[in-house]
Structure 1
Amino acid sequence: MKSILLSIALAFSTYSRVPMPQIRWDEIELIDPLPFFPLVGIVLAALFALIYEFVNPLGHLFQATILCCVPLLFTGGIHMDGFLDTSDALASYQSKEKRLDILKDPHTGAFAIIFCAVYLLLQLGIYGLISKENISLVAVGFVVSRTTVLILTLFTKNARQSGMLFTMQSKQQRVTSIGSVIGFVLLITLFGINTNLIVMTISLGIIFLTAFFLQRHILVLFGGITGDLAGYCLQVFELLWSFLTILLMRYIP
């Protein structure tokens with residue numbers, strides 16, 4: 001039980017701004033935070049839906065702007081940072097080794113800024129279409145994206161023998177992570193049964209196909225996954241999920 005609580009605490013302290021107790025060095029060996037990564041998404045989803053209820057009467061543009069800020073402020077921008085670094089690396093058209101070096105470069109390149117602006121504009125437009133009918137399905141995307149990234153960490157080798165994700169993968173208990181994936185997929189499915197199972201199924205299928213494509217792309221261009229690449233994938237999944245669920249609910253009652 002202690003190891004589970006410590007792992008949950010590290011998952012939240014690493015991937016969110018939720019205050020957590022400090023973990024002692026002698027407790028590090030007990031920790032396997034990756035299986036609890038989707039749990040962070042559940043809290044974010046609940047917060048996202050709650051804030052929507054508060055800002056809904058204030059107009060679509062203001063509502064969308066606030067909702068765009070929620071995941072960034074909740075996570076501290078850790079995943080967006082990976083999205084920006086990866087955008088620079090992909091736009092460099094350099095060798096595999098050079099791309100990995102760009103991921104570690106603390107400087108922000110022009111392409112990162114351009115793709116960040118494009119991403120936030122798309123997100124603003126999509127979130128402006130959120131309504132009471134689709135807010136719950138959009139919000140569950142934060143769980144879907146993190147569950148999908150958990151799958152990627154299970155089945156994608158690390159591109160280098162260092163970094164935060166490599167350290168977490170080295171502690172990752174495969175059986176625990178697979179059990180976590182199954183549990184969260186079942187939870188998502190049950191949620192879909194109570195909302196719109198057809199939209200949920202189609203959206204999940206497209207997300208998993210996208211994950212497969214991104215994994216192939218990552219292996220070819222980088223030789224494996226890193227924390228930045230995981231953040232990039234998560235941001236892609238979140239944006240794609242919100243677009244898919246809103247679009248499909250317009251045509252599938």
Structure 2
Amino acid sequence: MLATFALSMIGIDDLDIYSHVALPVQEIAYGICLVAMITMEAQRPFGSVMASGIMPTSRSPLLLLIGMCWAFVSVMVIYFFAKSLGGTFTALPLSIEVSTIFAVIIFAVGEEVLFRGTIFRALEERFGSTAAVLVTSVPFALVHIYNPGSSLTSAINVFLAGAALGISVAVTRSLWMAIGFHVLWNVGVALVFGIVSGMDLPLNFTSLDTAAIAQSTRWLVEGPFGVEDGLVTSILLVVSMIMMTKLDTFDPYVQAARNRQRYFIPS
């Protein structure tokens with residue numbers, strides 16, 4: 001699965017990730033990963049697609065909502081902190097392209113399938129949740145270093161984001177909370193701050209201007225990579241990880257499917 005993703009990047013490193021050439025290639029790569037994950041789960045002894053954590057269940061909407069609320073609160077905390085430091089937000093003509101929203105969803109789901117799907121589960125079964133969280137967060141951070149404005153701080157923050165998302169998957173046994181956070185974070189940061197992960201997407205509502213913030217404190221909320229380059233984001237992600245370990249919400253349908261696999265119990 002990692003090889004499929006890596007091959008899809010060959011020859012398009014210098015292209016805009018949302019260009020007409022790069023986007024279809026990435027969508028195909030993530031599609032292959034999704035099919036591979038579901039197929040591998042189905043082919044295991046007493047396999048079940050339900051065990052993958054991607055198949056919707058009656059618990060999925062709740063987990064999706066929790067993930068979206070997590071992203072919304074995080075974006076709002078950064079917003080008000082930036083304003084408290086003197087940052088201003090310039091209103092822009094509202095622009096929400098359906099194709100861009102679709103691309104954001106595809107990329108968010110694809111990255112969760114790739115990094116928190118089969119690979120995460122294989123590591124978790126063999127080495128435990130902590131190892132799975134840490135190991136999958138490394139390539140997740142590395143693939144973002146090619147984004148514009150990437151720095152050591154942004155790489156650390158993306159690693160922390162990967163760890164927080166990994167913990168959510170380990171706790172809930174489902175990918176849906178991670179998907180909810182990932183999608184709304186990307187859309188929300190793009191709409192409110194203008195730049196997400198170093199990229200200026202065609203999603204416009206407001207734009208953060210940090211000119212009035214003292215140079216000595218500007219790094220708290222923004223950098224070349226956007227707000228994901230700020231210390232406030234780092235703190236929010238660490239707090240999220242701590243709170244995630246206290247979460248007492250999981251998908252019983254996924255857990256039941258995994259128990260049947262583990263103990264070879266016919267369904």
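Read the figures in this text as sums done on the coordinates, not as results from a lab. Since the model is a prediction, treat every value here as computed from it, not as a measurement. Cβ atoms are built from the backbone, for glycine too; each structure is taken alone.
For percent of Cα pairs over 14 Å apart, for residues 69-116 alone, the highest value in the series 1, 2 is held by structure 2. Each of the structures 1, 2 was assessed by distance in nm of label points 7 Å out along Cα→Cβ at positions 101 and 229; the largest value belongs to 2. Among candidates 1, 2, the computation of helix-only ellipticity at 222 nm (-39500 (n - 2.57) for each DSSP H run of 4 or more, over all residues; to 500) that gave -20500 used structure 2. Here distance in nm of label points 7 Å out along Cα→Cβ at positions 5 and 141 was derived from just one of the structures 1, 2, and that gives 3.6; the source is 1.
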